[in-house]
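Structures follow.
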Structure P
């Protein structure tokens, strides 16, 4: 098939590259001409394992190209994916301005005369892969129709030139390529047999029992429901961890006991310093906002978000408590991890950035390290007095008063603890991801604070 992907960010680039891998001819469109030039040079503007090599191979073999011109891209296309961002609006709802702009661009680009090269019977299938609130696919159809009527399509009806499908993405940053080519499930919402059949053909590389066909509204809702459930598990475990600290229990033991219950399972039961990224925070807020506009008081979703916002303060609070009132001013804190999770360069709503801002506001200095996300963190935080970026984890620790761990990169899991202890001014570690065992920290003489577990106070606090 000839496919068009509008939006060459994270979802769009993964989608376009993976579909090209299966033999389709894919054109990725983006209004950011600088990004297009970057992609044409074979450069991926973010880190995602396996994506760069696959993209370059598809480009070399002529199946993948990039353009800022929607009209030329759509010429002869059978399916057009909309994969633009839907960031949080000021009120917490989903900002659909990019979706509207992409939809209107499609409406301005579709040929009004019947084009037999466009799909079955000359109809273009528009598949919305962006995470959008219920009812957005209908609005996409209307935006396209409005642009077509402006061009003199008279009594145009959307079904005459386009079909619609909702095809939400379920891509985990750090595992997106594998998630696309070997998905747990592919959700497809359609309102016509023709659209369903074309989507079935497009996803023929997927096991048939993993293709879930449903109505469009249910497909739109499925993505939000899945992300909200996962976010709820994280916030629930973080709340349990906070209670454990008050009563002297160990969240690791509670997690193991819960995870062996077959009704619960062991995934997403790890306590930490909060979730971040491009999906969970904004999607929880968006569905909460949409529910409110529909007359539903989504109290669980409100609590999930509130707990997470609060949890991002735990690293700062543990450091402040250790050094005492006013004790952070003039201190240097080493920070391992800037991305919201490992295997990505994404720092959106990352707990590490919340910690950096609080420490700098208190007059502390921060020496940060991340194997992939330092560049993005610099763009987000800008030049800040007291903030520096180290070339390696031990360079960050050298001369620091304490070490804080915010991201569970593998490189941080088994460091040379003796070297860390020698480099630190005081042997203090605040671990937001519970990477280290309490017994080892005690044996090595660290003061060690984690999340939901008893503190280790074996060493002098200096």
Structure Q
């Protein structure tokens, strides 16, 4: 793999225009903190680890090793292209640059659907967890929708104020949740590894090289949602040609190490022979049970609190990411141009942020008014749509990297970085997309009506294409392309 050539020119000086985000705001550590917090490693483990254990048992750590490798393949080409495309639209700008404005517009509409459905789904499960925590800790009975809308207001205010204040909150929350769950894994290992001892047998092919590996990787893919957004902050990064690759690799590798270590410790702690059964007996609670067994009751309660704060971090992080999508699409002409303007002082995409809050309030209010269950409907239905949309977009982005370097920058980097790696990542994401659709019932709790929501994905793409075609001046994603 070739090394990324450092940029010889300094980053652009801050601009006072209301059409651009503030340059030189974020370094690599800040972006890593922001993106990893938006992924929510603790909420991901609580929500998905049992499903991965159910598929491959003690082979779960290896499923996360393989999924991390897939994302590293994706990042190799993705960050090479970030040297030539600087745009808060992320995926959309890449695809438009390679495959044309019309395809970019279709993917832009899919991206809005993806992040909106994911955000709404996380608000659904968050409201249930918050309601339970308030009742367990304070003996307060509060309806779930009050938890939902109160949090939505708080997230909206923090996002409106800007990335700087959001980053401070996310940094604290990320450190706390990492310590909370990491301490459980460390305790299990320090106490001898539990039932199976500190065994590495789970990494042996006999435990994971089977027909269930694809399904395990499907669930594992879902706990990396948001890690692709490192380039979304490219316009605000300091020395972006170094910062963005470092942040992307750092986010993927740190998450991978955390997921592998935690699942390895949990598998040994419960016992490799029984981890699949035990985890699915109480999928939401078996991590808390391990905390109580190996550290104590207080730590189990603390984990419950940290799950709530982890989901809050996810909501705040994704809200900031989506606001930059809205901003870039407003600037490109696919959405109202007023969204493509920033605050004259802070240069935060405040209008885009406010519009997202309005959209979320409307969508979630409709679900609430019609009596939708926050977990079985808002969470399970919408998480399925958002995950499949993400996998489709990741596949297209990987292909766009190959097309870009073959057509516009031949020979700029090695074939490994610009052809082989992105083609392999595209193949992996296509296979995982197929598995997601084939096993869609698992996503939505075997609710047959929910499968029709998948039509929103091609429907949103057609809507984006139609807007591009009817716009008198067309749509242009080339703003801030270097």
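Computed from the coordinates by the stated procedures, all read-outs in this text should not be read as laboratory data. No experiment lies behind these values; they were computed from the predicted model shown. Cβ atoms are built from the backbone, for glycine too; each structure is taken alone.
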Can you spot which of P, Q the value 0.00 was calculated from, given it is FRET efficiency 1/(1 + (r/R0)^6) of positions 215 and 423 (r between Cβ atoms, R0 = 30 Å, to 0.05)? P
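P(r) over Cα pairs in 10 Å bins from 0, in percent, for residues 383-446 alone computed as 23, 40, 22, 12, 3: which structure among P, Q?
Numbers: P: 19, 58, 20, 3; Q: 23, 40, 22, 12, 3.
Source structure: Q.
Using the calculated result 42 for percent of Cα pairs over 28 Å apart, for residues 183-334 alone, pick out the matching structure from P, Q. Write down the numbers at each step before the final one.
On the way: P: 42; Q: 36.
Answer for the origin of the read-out: P.
Thinking of P, Q, which structure, once semi-axes √(5λ) of the Cα gyration tensor in Å, for residues 47-302 alone is computed, gives back 33, 26, 17? Write down the numbers at each step before the final one.
Working: P: 39, 22, 17; Q: 33, 26, 17.
Computing semi-axes √(5λ) of the Cα gyration tensor in Å, for residues 47-302 alone on every structure in P, Q gives 33, 26, 17 only for Q.
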Label whose coordinates, when FRET efficiency 1/(1 + (r/R0)^6) of positions 199 and 407 (r between Cβ atoms, R0 = 41 Å, to 0.05) is calculated, return 0.25 (choices P, Q): Q
With FRET efficiency 1/(1 + (r/R0)^6) of positions 255 and 415 (r between Cβ atoms, R0 = 25 Å, to 0.05) derived as 0.60, matching label from P, Q: P
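Can you spot which of P, Q the value 34, 26, 22 was calculated from, given it is semi-axes √(5λ) of the Cα gyration tensor in Å? Walk me through the numbers on the way to the answer.
Details: P: 46, 23, 19; Q: 34, 26, 22.
Structure Q accounts for this read-out.
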Given a computed value of 35 for relative contact order in percent (Cα under 8 Å, 6 or more apart), which structure among P, Q does it belong to? Q
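Work out the source of -13000 here, i.e. which of P, Q gives that when helix-only ellipticity at 222 nm (-39500 (n - 2.57) for each DSSP H run of 4 or more, over all residues; to 500) is computed. Write out the running numbers ahead of the final one.
On the way: P: -13000; Q: -23000.
Clearly, the read-out refers to P.
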